[in-house]
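Every number here is computed from the coordinates shown, using simple stated rules; none is lab data. Computed from a predicted model, the values in this text were never measured in an experiment. Cβ atoms are built from the backbone, for glycine too; each structure is taken alone.
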Structure I
Amino acid sequence: MTTPFASLGLPEPLARACESLGFTEPTPIQQQAIGPALQGRDLLAQARTGSGKTLAFGLPLLAKVEPAALRTQALVLCPTRELADQVAKDLRAAARFLPNLKIVTLCGGIPLRPQLASLEVAPDVVVGTPGRILELIAENALSLEQVATFVLDEADRMLDMGFVEDIRTLAKRLPKTAQTLLFSATFSKDIRAIAATLLRDPVEIAAALDDAPKIDEWVHVVEGGQRHWAVMQVLADKAPEATLVFCNTRKETAALTEALQREGFAADALHGDLEQREREEVLARFANGSLRVLVATDVAARGIDIAGLPMVLSAEIASDADQHVHRIGRTGRAGETGLAISIVTPSEGHWRRSIEAARGAPFQERGLRLSQQRPKPLPAAFRTLQIDAGRQDKLRPGDVMGALTGAAGLPAEAVGKISLYPTRCYVAVARAQAEKALAKLREQGIKGRKLRVKAIG
């Protein structure tokens, strides 16, 4: 029997991977993009965050790759390393039944030497940020001469971040026959302009936006000095299991995070000063329920993909309409209803009016009663244990689960998400059981191996 994904023309291993990942039906963007992309057509696709766009370009890209050909055949550009990491992760999952396929992530903010080593044998697929890709080309470590598929993911954000000349430079290094797939949440004049120079007779897709997310959205207007108190009040009133809070600057991100932590909220910040390992740790804790509030700037939050995120809160309303679209697109995914709230001060009214003009409707405005009493804090249900071993050490999620429910004696429901990385593992444990689990893992080890374990957060 032909499966829904196979009916789009995908090879059997890719269709089977989609099924194994729990995808039963293609999303609208996948239905409209995969066929033309498999036929070799260039695409200009408008797709919001959470629409399934990664597989919309990833599956056709993987279908054309010849594994172990010892040449780079596809290049995916992303605005930030967080998004690049997420895209690479999704591509690896989709390629699980394609043997000998090598996908590498090449981004700035990470030492160059390990990336140079990863390119000693040419990868089949490269996912990365423009600056680092150009740097590695300058080192003669990476060649784009045989790239068949060129993807621009979240192209509008790359243009916003000033990457337009880098994109043009990279495009000139590609074969003239390379297929280009451009995905953007908005079709601005700048996007139209660069598409006109990079794409050949593209298929234009925007109808996927008909499947709009269900998001309740409104604004609260407060005085400038009440912003932090207003954020805490909203969090206490709504009490979501997880909230992504946006700020417009790194300074405000740090200040708000400190204020939340001081009042007992399970909160942490994501910002550009964190090392890659620290960033992965924060994201793992947010995804596994050890953090209930993640505070970030728009740039730092790119690539965060948390299933079922119930609420997005703009502590500072976005400074332009495109940023606002990207923010609210984090919630209301997969048919669930999301909540998007923006805090606005009188001095930010011009930003509010600009977004309202772009969306074609005014925001619903709701009053916010600021209590004189301290808002009730939001502790997390889980704590995270960090194990200093990972995939390179042949550690598997089942090994961790077995150690916790076996020697450590925890009930299965006390163990949450297990996130496995090359050299470490993060596991969520019910807060009441965390100290017991930590002591037992240190004492008993995992499968007879004594490993370093510590509680974080």
Structure II
Amino acid sequence: MSNTITGTAPAALIAAPGSGSGKSVITAGLARLHRNAGRKVRIFKFGPDYLDPMVLERASGATVYQIHPWMTGEAECRWRLAQAAAEADLVLVESAMGLFDGDPSSADLAAMTGLPVVPVIDASGMAQTFAAIVHGLATYRDDVRVSGVIANRTGSPGHGRMLAGCLPEVTPLLGAVTRSEVMGIPDRHLGIFQADEIENLDARLDAMADALQEAGLDTLPEAVTLTGEAPPTPSRLLDGVTIGLARDAAFAFVYPANLELLAAMGASVQEFSPLADSALPDCDALWFPGGYPELYASQLAANTGMKDAIRAHHQADKPMLAECGGLMYAAQTLTDDDGQCHEMLGLIDADAAMAGKLKGLGVQALDLADGELRGHTFHHSQLTTEMEPVIHTRRRGGSAAEAVYQTGAFTGSYFHGYFPSAPEAVASLFRGQARLG
């Protein structure tokens, strides 16, 4: 039986010359615009990102998956896109940074799949130079096709008409979005706010959709045929294992694909809140993902019942995986942005503190005996410790990156893993059998 999936649907990669152009808001607005028109919309986010997908999921009404030719793998990119095209009326991919930035870049995904590119360009304070930027994006690589462009933050309808008149027919202006408070989402040090934190988000998304419709962006992009191979069913390496997942406002950075893999391997995932609960669920292993523990440090510190339960789990030598924010929670103390020091779990002899600037960024890999777990790092805090890491993650170029600590069955790092990249290694972590290196 063939595992090949082929789908045809209107599709586009929403890109930009660089970060800050407004592509996240435009993508969310387009998703809500077409969803409100009764269409089934599927959105993907290029690269490692937790925050944009939360808003895109609310906008589209469907799960948003990350795709990245290296982190998730080319085969998975093709499969997920083909599956979406076979089911949906519209498929959009929000790119990362600038179109050609990174290795692999968003442009590499477009070339690999044949997705047409629609750049979003901040046109504020710009006239004919807008056309020069479009020309550069459209001609920089022969294997990347720019099918049209969106002007964002224009000053007036006349400004939009002037920009349209500068462009050649092969790269038309698809719409000019006038500068407005409607087209904005609040953000902070790690990116936009989490979807559940944004007041009246659905009303905001509807207003964005209306603004894009007024700009003439209600037309579907061209149809694209996408093909991929469905992955094999993973072995049930976690049959009978119950994993307690910390999930609340402080610990929310979870890839949907990670949860789906754990379920496919037979695990039962039970969510709990280190902020609100006083006891753990009945579980064999714990998983603390990334998030914003620094924003809730006083509440985490005050929940002594939960801290005692987690310490008892650790003392019983039960497996525990802590990623980024989870690592900060596992430390002795956490100093927040205001300089206030809070007592955390004390599972490792280390202190975490907000640094006021970016301390780690980029895709990386963790080598385990059972496979290469790929993922990324992105954090504004730092750890002070005399503990010796058992291993470091490595950057794509091979240099050492994030420290990985183990004590008993606890494994912690600033590294966020993409579980489907190494199912056997993930199973060994949650069974307490991981051999690093």
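So if we calculate distance in nm of label points 7 Å out along Cα→Cβ at positions 88 and 352 for every structure here (I, II), which label has the highest result?
Between I, II, the highest calculated value is found for I.
Quick one: distance in nm of label points 7 Å out along Cα→Cβ at positions 328 and 408 came out at 4.1 when computed from one of I, II, so which one is it? List each step's numbers first, then the result.
Working: I: 4.1; II: 2.4.
That value comes from structure I.
Say we calculate FRET efficiency 1/(1 + (r/R0)^6) of positions 136 and 384 (r between Cβ atoms, R0 = 30 Å, to 0.05) for every structure; which of I, II gives the highest result?
Values: I: 0.35; II: 0.10.
When FRET efficiency 1/(1 + (r/R0)^6) of positions 136 and 384 (r between Cβ atoms, R0 = 30 Å, to 0.05) is calculated for I, II, structure I comes out on top.
Match the computed value 1.00 of FRET efficiency 1/(1 + (r/R0)^6) of positions 320 and 416 (r between Cβ atoms, R0 = 30 Å, to 0.05) to one of the structures I, II, and report its label.
Details: I: 0.20; II: 1.00.
It was calculated from structure II.
From which structure (I, II) was helix-only ellipticity at 222 nm (-39500 (n - 2.57) for each DSSP H run of 4 or more, over all residues; to 500) calculated, if the value obtained is -10500? All intermediate terms of the calculation are to be shown ahead of the outcome.
On the way: I: -10500; II: -8000.
It traces back to I.
Could you figure out which one of I, II the value 1.11 for Cα Rg over 2.2 N^0.38 Å, for residues 144-375 alone was computed from? Mind dumping the intermediate values first?
Numbers: I: 1.11; II: 1.35.
Attributed to the structure labelled I.
Mean count of other Cβ atoms within 10 Å over residues 216-223 was computed and gave 16.9; which structure, I, II, did it come from? Mind dumping the intermediate values first?
On the way: I: 16.9; II: 14.2.
Answer by label: I.
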